[in-house]
Structure I
Amino acid sequence: MLHSALKEAIDSQFAQAITEPAELCQDALLVRLDNGVVIELRIASAEEYAIAWRWGDTELRIDTAPLHPQLSTYPNHLHTGEGQLLPDPLTQPGRDPWDNVNAVITALIGDPLLQSQGK
């Protein structure tokens, strides 16, 4: 049900930036931006999520797996296309899922590799 609500919000809010309506899959939501970014959203709750995207041959991911307590944004963190593990510059566990999704899509429209996010 959460993915359905997010799909409606994405289709409405980002109609000018997506190539087609967001696609509901069994346990994910796929979003294709007109700049070539393909985003896979897996949102279990406000505290547990994985947001992965691909731009060309580069893949990045933000997730909340509690595996990296040394990072300032623990448990959320960013896996870069170069294999680095960094603090997550965009999302916050506990925040409304739409706010996190909106922040990620907005950032990726102009900066698919998050180069301006201090990465």
Structure II
Amino acid sequence: MMRETQIRFNPPQKVVKVRPGTSVLRAAREARVHIATRCGGKAACLMCKVKVDPKHADALRPPNDAERRKLGSLLDEGYRLACQAIICGSAEVELPEDPLKAAIRKQLEQQKLDEI
């Protein structure tokens, strides 16, 4: 019997059980959590970047050469490519904020500060 492990996506605080060897991108799809990708999981577009807390770094296999080349120093900050990061234990993965939403949020925060 294959053991299962679980992965939590924040936001939206969804947890899914998967078999070890599953990519973070596939686990996200199983949890119905949207992670954007344009390259079909070939480590070419960098759209599927996720952040992994250092305490959960061992729950993913070490980055492969393609992921190392694409992410470079972002690996040191805990970023991984969801299409390449392979789950081998329970982990929490943080989904970066959509760039457009982030820009709007910053603009609204600045407006509030300007009003004060």
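Read the figures in this text as sums done on the coordinates, not as results from a lab. Note that the coordinates shown come from a computational prediction; the quantities given were computed from them, not determined experimentally. Cβ atoms are built from the backbone, for glycine too; each structure is taken alone.
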Next item on the list: Taking 2.0 as the value of distance in nm of label points 7 Å out along Cα→Cβ at positions 14 and 94 derived from one of the structures shown (I, II), identify that structure.
Entry: II
Check: With relative contact order in percent (Cα under 8 Å, 6 or more apart) derived from the coordinates and found to be 16, which of I, II does the value describe?
Finding: I
Item checked: Structure from which 13.3, 39 was derived, Rg and Dmax of the Cα atoms in Å, options I, II -> I
